[in-house]
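Engineer: Multiple structures follow.
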Structure I
Amino acid sequence: MNGKERVLKTLSFEPVDRTPWVPYAGVQTANLIGVDAEEYLKSADNIVKGITKAYEMYQPDGLPIVFDIQMEAEALGCELKWAKNNPPAVATHILESKELSELKLPSENDGRYPIALDAARQLAEKFGDKIALYALICGPFTLALHLRGIKIFSEMMKKKEDVDKLMAFCVEVGKDLARMYAETGVEVIAFVDPMTSQISPKHYERFVKQPTLELNRYVRNTLGLKVTSFCCGDSTKNLELMCQTETDGIAFDENVSLAHAKEVASKYKVSFGGNLPLTTVMLFGSPIENVEEARKEMEIGKGTGFILSPGCDIPYNTPINNLVAISNYINGKFSSLDDLGSAQDDGAEDEAEFEDVEIKPGHVFIEIVTLDSEGCAPCQYMCEAVKIILPKYEGKITWRESLVKTRAGIKRMAKLGVKNLPAMLINNEVVFDNITPSEKELMDAIEKRLS
């Protein structure tokens, strides 16, 4: 059984010979070939070189072609803010200056579509008979946020029909790109919709379930491909609803209990994938710690339907040895943890600690603990929620983002008692835990503390 067969059978909820391994090597593959994220994502040749290197080093059963859920928004007219070590972030929201009726579905020649599709064709020809190639597409709710901005949270309460129209448009964008990818020879379409972790089951049922169901049926019934649904953040509350969208698989990060996800997914005979911790283990752990984490998760997930994978797009600077160690363990290249030797010394310099901020009367301190707002959509929009209300409280609000992609950030997260990412604290109290507030909700929370 080769990697492609292993993944496709697992997505069909059929037994396989061993746990499939699908590392979400997005911009981390840029690091493998010595270029930055921007150079990588703007070149089909670089993408092919990076995925080829990942195939050789990580011995995967499946790989994503491109992990960049901003590509559709860019093609529709949103401006991007580029970073060296992360996928780009959406900097402007096109529907703040245009009407929805003015937007046209992107063609194969718009934005970076030609780059991604060219890379997909080359990789399908090169590896299509060996591993499952995943085409990642921005999910409809996250794309709606990219296009409209965080005003959509208020509109979900006051302008429901407008949100429905926007979601319907985003579904058509997703269908169109899925069709383009299908023509390149990929095997799996993955709709990545991280912003759904930021809404309640009530809102998921009202705004997201039916659009996702329509997308999944299109991929399965019209295109004849496998389809998966990925959501980072604490998606626990919406897992069951995700499984009700006729998806072949769900994927999630370390915020979700693997045992719980297994129980829910197995009830619907849906494959489930996750959830190696991105920072505490993959980025900062040793090879031994990574193998031990993989072993633990494989023990929990064992049986039909489980795919071992990271919680999300692997950070750019993740040590290559950590991924190689997991790969060697899964592929039986060594018999015990002792084969890895002692923990690695990463040589990291001492990092400055996050200082506490004094809370003064008539003043509010907001701290947002994130993975990184440059590359994490829920983190970005939680930060954006604060930026929008700042002019209304001139001189009364201090705020900062505390990233857990550093050891100092991880220590800060533990000190504050933050369990899920992203989280917003006001005056050192967790107020919005893995849910992005509407403008009114945030202002009410601020006014309460100012008074």
Structure II
Amino acid sequence: MDINSLLRSLPKVDDLLKREDLAALDHAHGRTLTLEALREALDATRAQIRTGEVAEVSAGAVAADAAARLAAKARRSLRRVINATGIVVHTNLGRSPLAESAVEAVAEVARGYSTLEYDVGSGERGSRHVHVEELICRLTGAEAAMAVNNNASAVLLGLAGLARRKEAIVSRGQLVEIGGSFRIPDIMRESGAKMVEVGTTNKTHLRDYENAITPRTGLILKVHSSNYRVVGFTEEVALEELVALGAKHGVPVFEDQGSGVLIDLAKYGLPGEPTIGAAIAAGVDLVSASGDKLLGGPQAGIMAGTREVIAKLKKHPLARAVRLDKMTLAALEVTLRLYLDETRLFAEVPTLRMLTTGPDELARRAEGIAAAIRDACGDAYDVTTAPDVSRAGGGALPMEDIPTTVVSLAPRQGSATALEEWLRTAEPAVIARIKDGRLLLDPRTLRPDEEPEVVAALVRAVRP
């Protein structure tokens, strides 16, 4: 059959819509998407006819192509993946998974109305700050607190509220860049504060800060280098010294802790990180930290400090622009409540549970996963277990290797790179690492109920 005859034999859209399989898809996904998928499938078939790739037109083949296109169009862009990388706070994968109780709270307030800005006691308008302020104060010892939509917003609001059209002094060694190429100098510029750098990349002394103080100084800023470390010949000024210097000259001190934690992680076998409470105890006027990352809650920026400072920031015009929505507040409130009981905390907050899972437990789980892969896939893979390291991720604990045991495998046919791509584009996607030509699965970041899903994905990879 010649090209023109093949083109004339293409089925009409109306006829395709009468097919039982496509009628069902039309009902499920709506006429707009279904028509779009059908026209794209017909256009693709028309192009294949012209290039000689198609020698016979089949309505069933066009319908199958349209169905595949429709499935792709209907698939949500933001969807669940399985994290087998061993990177606990994986920024690209959504950082910290929430505790189940926090997920339930989000669902509850999302499906109906809530007390977001309503005081049921008085029957009058309330404040959304009340849902977390008392909890933050109780957990940190602060006089007052608030939460915004992330820590970058917290830094922006703090600088704008305390040092707009004034000078803000910061150590040159603390001019960090955070995710997505956002840099402290950029945030400072947008806040309206004038940045005054002091010291050098590796050493800053108290006298450097004192020499920089002028009548135009509005703030001393200390930034915790949570996503990198300067090692070797280094020196920085202790927070307590900066607070004393600020008090001497009547200049407020603001510490940006970055990842931020509420408890001493050293008690649980992790490197000690400065806590929000320690900053408050040192006398800072304001401290900010992320609500997700090491804290294990939703994306948020926690701000704690003196009553005077927090009251000023609550009234700032930017506060409304960076405020939290009801779902984030619900998740943050429940997460903070878990911190009131540390025995429940490490059992229920996934980030803390994963970070503190012991090496023996991880080795046992890795052996179990490896055995399940062998049983399900036969000799399709060369499967072993091996010692390796996990990472905290999310710009936290950057120098820390956290010991783990991984499942290490290589397909008997094909490459580990091709297998990684197949798993990454599967449904649900399984995100893994490649090292020395082998695929690594780290049980640290796998929920136990996800392990059978990983095995099933590996089965499908060799037996589609």
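Computed from the coordinates by the stated procedures, all read-outs in this text should not be read as laboratory data. Please read these numbers as outputs of a predicted model, since none were measured by experiment. Cβ atoms are built from the backbone, for glycine too; each structure is taken alone.
Engineer: I, II: which one has mean projected area of the Cα convex hull in nm², as calculated, at 29.6?
Structural biologist: Corresponding structure: II.
Engineer: Additional query: Of the structures I, II, report the one carrying the highest value of FRET efficiency 1/(1 + (r/R0)^6) of positions 133 and 405 (r between Cβ atoms, R0 = 41 Å, to 0.05).
Structural biologist: Top value of FRET efficiency 1/(1 + (r/R0)^6) of positions 133 and 405 (r between Cβ atoms, R0 = 41 Å, to 0.05), among I, II, belongs to structure I.
Engineer: Out of I, II, which structure matches 6.2 when distance in nm of label points 7 Å out along Cα→Cβ at positions 5 and 149 is calculated?
Structural biologist: II
Engineer: To continue, here is another question. Given 14.2, 41 as the derived value for Rg and Dmax of the Cα atoms in Å, for residues 293-356 alone, which of the supplied structures I, II does it correspond to?
Structural biologist: II
Engineer: Assign the value 14.0, calculated as mean count of other Cβ atoms within 10 Å over residues 45-52, to the correct structure from I, II.
Structural biologist: Among I, II, the structure yielding 14.0 for mean count of other Cβ atoms within 10 Å over residues 45-52 is II.
Engineer: May I pose another question? Cα Rg over 2.2 N^0.38 Å, for residues 69-284 alone computed as 1.00: which structure among I, II?
Structural biologist: Derived from I, not from the others.
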